[in-house]
Structure I
Amino acid sequence: MNRFALLAAGAAVALYGVLQAVDGVGLKQAVNALASAGEGDKAVRFAGAEVVRWLEWAVRSYHSFVFGLALILFGSVIAITGRLSRPIGYLMALSGLCYLAQGWIIGSSGFSSANQIPTLLGIGLILVWTVWLLIAALRMKTVALPETTSKATT
């Protein structure tokens, strides 16, 4: 399960890169073209910018689904193994469910006010479990490795 979590996390990072390209480059260029278009081209430029915005919604939706899946899988690994406090895993998985809800809402209705609750809840849960995870990591005792000494035989 931890391998699937790593694969999902890697895919989420890749999708986030695509999202930044669509939003930061594609949408910016489309909006700049709309702003500088003459009266005859405004409708066509607006339609182009709208298509890029819809593409942004699609990529954000897929990213939220995959990121949510990664959080659920990592949370499950933590909860099952018990190497860390199990509630961290539960909170992590719950934040993943929030991201799944975000992906569903964005995919069906775009950036709407219906997404406020899952977004705020997801951010809040991530803040809680990351701080808890940091404290747990800082409190862990370092395991000293045994020193290997080689004695010369004479």
Structure II
Amino acid sequence: MKAIVYSEYGSPDVLQLKEVAKPVPKDYEVLIRVYASTVTTADGMMRRGDSFMSRIILGLRKPRTKFKIPGLELAGEIESVGKNVKRFIKGDQVYGFTGFGPGAYAEYKCMPEKGSLIIKPTNMTYEKAAAVVDGASTALFFLKDKAKIQSGQKVLINGAL
């Protein structure tokens, strides 16, 4: 598969289009065919290796293998599922946030079934879905995981567009 990769920190010139191995989903993962991604401030900071603290995570002198394919937000279609996946099926259109495992600048990305991944509304393009990931996934995390909001409950969101 094709992916944008970088093997050293620096300007956008360090990014290269390369052929890399297509990932295979583990038992609780889905394989997503990526149709859209975003370019975020975080992607740029990771590419540059900004701050000593970030390099402790990313790699001191050069990016660790896990971080060589940038991209934190994606939208696409599930191509296959691991044998224990229950939440998604092949063909589901999804969007989400890769978390601490970037890799959305590739044709395919494996993500955990319970990761920040949800079904894309049918009336939304892949490009628009990828673009709303940050706000939508942040809201979902805090409402579902932290506030434990359940189906049927009401929430007042003050200041949203």
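Structures compared: I, II; top value of FRET efficiency 1/(1 + (r/R0)^6) of positions 41 and 121 (r between Cβ atoms, R0 = 35 Å, to 0.05), i.e. the largest, recorded for II. Distance in nm of label points 7 Å out along Cα→Cβ at positions 17 and 81 was computed and gave 2.6; which structure, I, II, did it come from? Source structure: I.
The value -26500 for helix-only ellipticity at 222 nm (-39500 (n - 2.57) for each DSSP H run of 4 or more, over all residues; to 500) was derived from one model only; which of I, II is it?
Details: I: -26500; II: -4500.
Structure I accounts for this read-out.
Here Rg and Dmax of the Cα atoms in Å was derived from just one of the structures I, II, and that gives 16.5, 50; the source is II.
Quick check: 1.2 is what I get for distance in nm of label points 7 Å out along Cα→Cβ at positions 33 and 49, calculated from one of I, II. Which structure matches?
Numbers: I: 1.2; II: 3.7.
Computed on structure I.
Name the one structure among I, II that relative contact order in percent (Cα under 8 Å, 6 or more apart) of 26 was derived from. Derived from the structure labelled II.
Values in this text are rule-based calculations from the coordinates and carry no lab data. This one's a predicted model, so the numbers in the text were calculated from it and none came from an experiment. Cβ atoms are built from the backbone, for glycine too; each structure is taken alone.
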